[in-house]
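> Multiple structures are listed underneath, in structure tokens.
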Structure P
Amino acid sequence: MTAGLFVFSQNATKLSSSSFKTKIWNFDKNKSWKFEGKKPAIIYFYTDWSAACKKTTSKINELKKQFGGKVDFYKVNSDDSPNISVKLGIREVPAVLFARPGAPVKKMAGKLNASSLKSEAEKIAK
């Protein structure tokens, strides 16, 4: 495991299928995808083996420093919990969901740049 993933793992809550259903969306109970959290959230989908995920992890860590008090940070290892990725239509990693209660969820995937990530974080942190 790289240092970036280790740091992120200390700063974000890792979600299993069970905790995802409690904190983000209970996909067994509610068939339509709707963020069910009470506070804005950034949900980061990654794998341990992906070089692109390792690069994105440092960008997510920076967002955590800037928005940690206003936004909850979660992570989902797509290899460990593939059913979550399938339910959300996530076909590539890294992927990041920007969610705010009562608002549409924004999804970004693939090669992610820091300015785009920050811009989306600012929108949900308002």
Structure Q
Amino acid sequence: MYEMRVLVAEDEAMNRTLLVKILQRNGIDAVAVETGAEAIEKLNSMAFSLLFIDLSLPHVDGVDVIRQLRLDVENPNAKIPVFILSGKTSDQMIAECEGVHVDEFVEKPFSPSLIKEIIGKYS
């Protein structure tokens, strides 16, 4: 049985698959989705320990997903750690993400050792 369940919301198949494999190799139950709408659905129906989310998701962007999650105080996932997956960051994006209480930015391409380090901090 897994100790942690992590939601991976990433629209790029290669990044999504890589992150899921890294998590699974570290004994984590990884649930993957490719759109913001799917992320909201999963966050409303399953309990998670962490969220890795891309900002540029189809249908609903990552910041809006996080904002909805944080505002739903009755959702058991409302306070889970959130990690932004991004290939580029700007001061404006960082400020917007801080406004919705993002825990860390994970720059793409990410390494297995970085993901393992993040998991270790929050497990």
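> To which of P, Q does the computed value 1.2 (distance in nm of label points 7 Å out along Cα→Cβ at positions 60 and 76) belong?
Numbers: P: 1.2; Q: 1.9.
Considering all the candidates, the number was obtained from P.
> Which structure, out of P, Q, was relative contact order in percent (Cα under 8 Å, 6 or more apart) calculated from, if the result is 32?
P
Every number here is computed from the coordinates shown, using simple stated rules; none is lab data. Given the structure is predicted, the values throughout are model-derived calculations rather than measurements. Cβ atoms are built from the backbone, for glycine too; each structure is taken alone.
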